[in-house]
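Before anything else, here is the set of structures, which you'll find just below.
Taken together, the values in this text are just the output of simple stated rules run on the coordinates, not laboratory data. Computed from a predicted model, the values in this text were never measured in an experiment. Cβ atoms are built from the backbone, for glycine too; each structure is taken alone.
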Structure I
Amino acid sequence: MSGPRLKPFVEDVFREALAAVDPEQSVREALRLERDTLWIRGVPYRLTGTSRLVLLALGKAAAGMAAGALAALGTRVERCVVVPKADGLDSRALPACRVVPGAHPIPDERSVEAGRALLEAVEGLTADDLVLVLLSGGGSALAEVPRAPVTLDDIVVTTELLLRAGADIWLLNSVRRKLSAIKGGRLAQAAAPARVVNLILSDVLGNPLPVIASGPTVEPERIVSDLELVLEGLGVWQAIPPRVRSLLVEPEVPSGRLDNVVQSVVLADAAALVRAAAEACRERGLPAVLCGARFTGEAREFGRFWAALARTVREERQPWTPPVAIVAGGELTVTVRGSGRGGRNTEMALAAALALEGSEGITVASLASDGDDGRSGAAGAVVDTTTTGVLRERGIDPLRALQENDSATALAAADALVVTGLTGTNVNDLYLAIVE
């Protein structure tokens, strides 16, 4: 079986782009320890002989980020808690760290154990101590401590309802913050009066700090939307557990400024991934143009748009002249209606493949930087103008597969899936259209 002709080219570009947002290297390069001073991106923090240095790493990139910090800080770290994703756990050695894997995308008892471990690590600190927090995407589910009277089961039911309804990360994390005892700056409050510095790999478009991992150690944003109205619009309000609804309609109570949070630095994000992918194309002799890194919306609709853009370039030589790689980033959503196997990236790719029918010389890719695209078992997929024909030859109706949210099953039959395993990073998704 052979997949799309340019799939090996796309996989090479993707691999190089991921290297540019490597968590371990990003953190290691941001830190420098000199005697009694820790330099973080050029900002000095004095550590006295009695100062405790606490390291907390939370998210899909937690293991890599922690490894980078330990390489720079060594035995100066007194307490260390690392909360990675349990499935596909990064096996690298993390000496002197307590590793507490959590569950994703739905929290479970492991996530609660991880949340409590984070709170325990910041108990009893003083103003001389420094807490270095390494945040990456996925942290919202990986660590949780339910806020009374809400239970873990309440949070699970609510999360599942929102995910199936196609809620974006902004709405999902707005709800999560209201239900949690560690999100929305509450972990930083627990660490006070110790100084807190955040190093962040962003998986949220535009890098809004309160949204990334639901902002456990950043200044919380005021939630101005009427959550009841928004959730009614999604058709899920009445299905949400009553205890959750009671917290969601509570008036916001200002918690005071987090004066102990002294610095927050975004080390890598979707824009860095996109720039690196474009440069990788150019290095291989293919001109590339950047189209931004903030694309959102329904995956199948974006797939149709992305294919239409590529066809315009191919057939009308507008707005760019081929050959060219069109490169962008973002994070799409899927409103689940069927019972098939897939993810946002495979769904985007299958929709694009359908929209490419009748054209030629176009390849489209949609790839998750964390290597974990929903229920697809892949990072995403690469398709071209021949993909749907191949599927039909093999007895698969691509339109029906799309309607059933069964994009991964279909694209596996066309050898179009890109399987990387967990990459150890998480900075949204990469979209490519190669126009020959």
Structure II
Amino acid sequence: MHSFRYRGGKLYCEDVDLARVAEKFGTPLYVYSAGTILDHYRRLDAALAPLQHLICYAAKANSNRAILKLLADAGAGFDIVSAGELFRVLAAGGDPAKCTFAGVGKSGEEIEYALDQRVYSFNVESEAELEYIDKIAGAKNLRAPVALRANPDIDPHTHEYISTGSRENKFGIALGQLPAVYERAAKMRNIDIVGVQMHIGSQITEAAPFADAVTKVAPIVRDLKTKYGIKFFSIGGGLGIVYESSFESGVKEWWSVGRDRRARRGTMPLSIQQYVDAILSALGGLHNLKLRILLEPGRLLVGNAGVLLTRVRYIKHTGEKKFAIVDAGMNDLIRPALYHSYHEIVPAQEPICRASAAADPKPLEKIDIVGPVCESGDFFALDREMPEICEGDLLAIMSAGAYGFVMASNYNSRPLPAEALVSGDKFALIRERQAWEDLIRGEIDLQF
């Protein structure tokens, strides 16, 4: 699942002691495992071998140029949602002919840029957008490749903020309207119909929503293949990862108690093979019609491949609670504040086994792990059972490789954290930590 393990009492990423990385680059610090990212990509690619397919990594999950290059070199395409992401992909050596451009509010400037770069397809979200793309392509004397985004009205059983495939969401075109919109698109002089796309949400941990969505859209895809000779069917991404039992620490009692409790809560998601098996069954032979199947995974590839390293600044006791105040804040990792999401938090120095006869360590204690930002919502864990935590301890917030740095901000005028990449026994900085001077870069002195 990932390459973070204790070795000799120290937390390693692949063959690198994370304490060394933190010592060299400081904290807060995102650290990613190249081996984990490539392993997830290759396992998904192998599972999809029965299909003519293309994996388009969802760049919004983690858009650092080094990670995009890692995946581009492995053969991945890219799912982009802005011209900025396309610019990043090109800077990383990605192929625009393997890029699908999604998003409900593409600007004219973005559409022009994507047309100039010859992207594989625009995923069109509305009739209004279709007309706009046709107009812009006409002005450039080009034909724009498009795939209409189908909204299959499926409940993905995920957080409401990351649900995208039900009728209440802003995404896509209702299935009942889809044939008529395709018929209209076919009459536009500057539109080239190339596919069908759908995406029902993110962090989905069961097969049924994926299979149901594919089953609902498949008859329309078959008809469109006959009428317009479409080239691909993109079934989106959204396969969830493990957040609540993501870390393997062997037989250590302090960890296994919590891990067993979480396992009983049923948080284990689908495996890659289970997911692909469900999709293959739902396609019902559709993929045999010389139709390319596209997938758009993001979190699946990078989520468990990253951690956020943070150091404990202070331990604070009140009449009711105990707090560990760390140097990372909600501006560095907003998921717990935004979604009330769970991330494992483990010390970089392995706690002594409670079962050991050679020691008598303290029992687990409940503690809030919070940041320095001036918001009560600035927390990473509330009432979390943890081994003893002391000032100066280095902690790793697990499963932070997706929607971590990309959602970071300068709130409270805090500089953005640094990012590092590990490969085997080597590690390198892939983004410098912002300096205070960067906070005002681009601001202009008022001159009336």
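With FRET efficiency 1/(1 + (r/R0)^6) of positions 99 and 347 (r between Cβ atoms, R0 = 41 Å, to 0.05) derived from the coordinates and found to be 0.80, which of I, II does the value describe? The partial results should precede the final answer.
On the way: I: 0.80; II: 0.50.
Answer by label: I.
helix-only ellipticity at 222 nm (-39500 (n - 2.57) for each DSSP H run of 4 or more, over all residues; to 500) was computed and gave -8500; which structure, I, II, did it come from?
Details: I: -10500; II: -8500.
Here the read-out was taken from II.
For Rg and Dmax of the Cα atoms in Å, the calculated result is 22.3, 71, so let me know which of I, II that is.
Numbers: I: 22.3, 71; II: 23.4, 79.
Source structure for this number: I.
Compute relative contact order in percent (Cα under 8 Å, 6 or more apart) for each of I, II and report the one that scores greatest.
Numbers: I: 16; II: 20.
Greatest value across I, II: structure II.
Please state which of the structures I, II yields 3, 11, 19, 23, 19, 11, 6, 4, 2, 1 when P(r) over Cα pairs in 5 Å bins from 0, in percent, for residues 339-418 alone is computed from it.
Values: I: 3, 21, 31, 26, 14, 4, 1; II: 3, 11, 19, 23, 19, 11, 6, 4, 2, 1.
Among I, II, the structure yielding 3, 11, 19, 23, 19, 11, 6, 4, 2, 1 for P(r) over Cα pairs in 5 Å bins from 0, in percent, for residues 339-418 alone is II.
If Rg and Dmax of the Cα atoms in Å, for residues 179-402 alone is computed to be 21.5, 66, which of I, II is the source? The partial results should precede the final answer.
Details: I: 21.5, 66; II: 23.6, 79.
This figure was derived from I.
Could you figure out which one of I, II the value 0.5 for distance in nm of label points 7 Å out along Cα→Cβ at positions 83 and 187 was computed from?
Details: I: 0.5; II: 3.1.
Among I, II, the structure yielding 0.5 for distance in nm of label points 7 Å out along Cα→Cβ at positions 83 and 187 is I.
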